[in-house]
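**Q** Structures for review follow.
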Structure P
Amino acid sequence: MKLLLVCALSFLLSTPAMAQLEVLISGGFQGPYSQMLPSFEKMTGITVITKSGASQGSGPKTIKAQLATGVTADVVILSREGLAELIAENKIVPNSDVDLAQAPLGLAVPTGNAKPDISSAKAFADALVKAKKIVVPGSTSGIYLNKELFPKLGISEQISVKITERGSQATAALAAREANIAVQPSSELVNISGIDYVDPLPNSIQLIQTFAAARVMNSPNSEAAKKLIEYLSSPNAAESIKNGGMNLVR
């Protein structure tokens, strides 16, 4: 019996402490990620601490800015556009990036409001001009909308655009009826209280964003990070991706 107790104690002392992982994620993949995380933690015994940041934009809340100021992370999940910036700055382990899902831009209105026709580029432009007050996030989608699409449609001077740092702030403003329309990735517009998702933008003016995961350079938890990325990109993720308003990577 004494020998068994000694052996058991020796085993416990030699067993490594439960792994802990830090993830820095933007809003685009947040829905599917939140659905999958509990099962990942239960299956692997890895505890995950989730932090939030914008894929792109200005200000201290972008993922790039947070990493630059010393915020720690083992894994980042964000738009390909934002990830490209991190790769260029050597913040990412080479060849560790994996595409997870895609999200088209969509439009939403406050709950109960009439849903506008946005079946064509002209109908979309007309809907925005009629709505007047538009809210968009300042990240990848907002950059495209404000710098490319709205000027291309010739409506920049006819609408009032509120730019928020994060997509969640944009939907909160819409739910509070501080705006009449929100335009951002579909994954940030579905399953949100206080707003109604309308439709994706027409193909002719669409921006399909790919959201990807990658390991951060010098992470002390490389193996745990690999396991998380493998899980998020496995066939098991398909249902959560679809439920989160996203599409599988083509």
Structure Q
Amino acid sequence: MQLYTTREIEQLQQHEDLPCLIEIMEWVKNFLGKPHPNLGRPGVVCPFVPYSLKSNSIHLAVIHTKDLYREQLEEVVGRYRDIFLGMELKEHELAINKAFLLIFPDIHIEEASKLIDSVQQKLKPLFVESGLMIGEFHKRNDSPGLHNPNFRPLRSPIPLLAIRFMVEADLPFLESPADPRLRIRYLEAYLNCFDHKFTDETKFKNAHHALALAKEQLKQENLVSSCIYSSSRSNEVYPQS
């Protein structure tokens, strides 16, 4: 489970995975780390990338999936989560700048949306409850940008999953699931992660408000389900003639 920093990649001479490592490194520098006319806000696509590159805190790994089932792939990604959490931070490296990019060069573009997205969706609750975010990137990713719905910030030249620490600005990604159970799970993890350390009081209030709405939605859904079940049972006991 070899991880390379961007500086280590620049020093590699010969390696079978060097082409895809270089391709993703250049994408990070020239797309994520640069402004884009369609972004919808000033600044670079990912605000943390310039600092992450400067502190050499982005780590890349190439994962070959030719002989792996989806469950095995989930297990491999889960092990990288453990490595991420267990890695000591250097004095000059802020936690928010650290990121893992797990590259999957064997996954065909036609399979990326199914495989990469499904692994991300399956593992995201575990990551969020660990104070982490896991993002899915590939050429067919149609997730819109927060500031411009026509911008596609999660498109990468090679399928990959990105791991990083959760930040307060992640609230929109955690209050979006349609399933209130999942939304509650995410929002409780978010509030627990920052606890009394919020720097943005508005996000703190918005998170609590979103959590209350999710709990109310779940309550109403359970009430409807209970009424439907009771009605069904009643028809079984007293069948209509």
Structure R
Amino acid sequence: MRPLARWARTEWGPLHAAVRGPLVRRRLRAVPMTVAAVCLTALLHFAQNQPWGREPVARLGGVRAEDPLWESLLRTPLSLFVPAPDLPVWGALAQILLVFGIAEICLGRGRTLAVAYAATLTGTLYARLGIWLGPDAPLGLPASDAAVVDTGPSAAVVGLAVLLGLRYRAYVTAGAVVLAMVVEVLVKENLAGKEHLAAIAGVLVLHGVAELRQRGSRGRVGAGSGLPPIQS
């Protein structure tokens, strides 16, 4: 086996094995939530680019740091599916189809939505913190960013991609996603890039907590059985 093929099998083999079976057996019926998310994102993109839909979409799913916190929290779930109106929507739809689809199969619908929401919410809360810190602080943001709309589905996609890479030991892939977000901030320093990094940080915390709980559970099982805990 060639080195590149061997590396690809090591990197993506476990993830491919987890996804292939359900997709072969059920095709799109294996990812109904993902299909719904793609359709909802396409619908919201179409609506916000129409004169009659721009304001309703903004009121229901447009999150800005200048808005009252309670309004942002109410809008955040729908903001997951409101893409940036000035960017090609096909990229967002392809990302959702690929990453949400893999996550729905590997993590389940509930956990996928929970992680996606947590990643998006982390970015939303970071924007408020960054503006409060001000542009001179290391993690601060200029006051003008308070009027910028949050990232939409991209923060959720980035967070899920990193989590899947860590769970299925595709560490190079997860690292590449993180590196790409760092480069985005360095090349084009904007709110979206920094919110992506905040979303990754939030997902890393969730993953770390889950790992600690899992190790603690294994330790208790090993202690109860009189056997040493299983090493991961």
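**Q** For the read-out helix-only ellipticity at 222 nm (-39500 (n - 2.57) for each DSSP H run of 4 or more, over all residues; to 500), a value of -15500 was computed from one structure; give its label from P, Q, R.
**A** It must be structure Q, since only it matches.
**Q** Here is a follow-up. Looking at distance in nm of label points 7 Å out along Cα→Cβ at positions 72 and 96, point out which structure of P, Q, R has the largest value.
**A** Going through P, Q, R one by one, distance in nm of label points 7 Å out along Cα→Cβ at positions 72 and 96 is largest in Q.
**Q** Taking distance in nm of label points 7 Å out along Cα→Cβ at positions 112 and 152 for each of P, Q, R, which is largest?
**A** Largest one: structure P.
**Q** Comparing distance in nm of label points 7 Å out along Cα→Cβ at positions 104 and 176 across P, Q, R, which is largest?
**A** P
**Q** Of the structures labelled P, Q, R, which one yields 29 when relative contact order in percent (Cα under 8 Å, 6 or more apart) is computed from its coordinates?
**A** This value belongs to structure P.
**Q** State the single structure among P, Q, R that was used to calculate distance in nm of label points 7 Å out along Cα→Cβ at positions 56 and 128, giving 3.6.
**A** Q
Here, each number is a calculation from the coordinates, and none is a lab measurement. Since the structure is predicted, the reported quantities are computational estimates derived from the model, not experimental observations. Cβ atoms are built from the backbone, for glycine too; each structure is taken alone.
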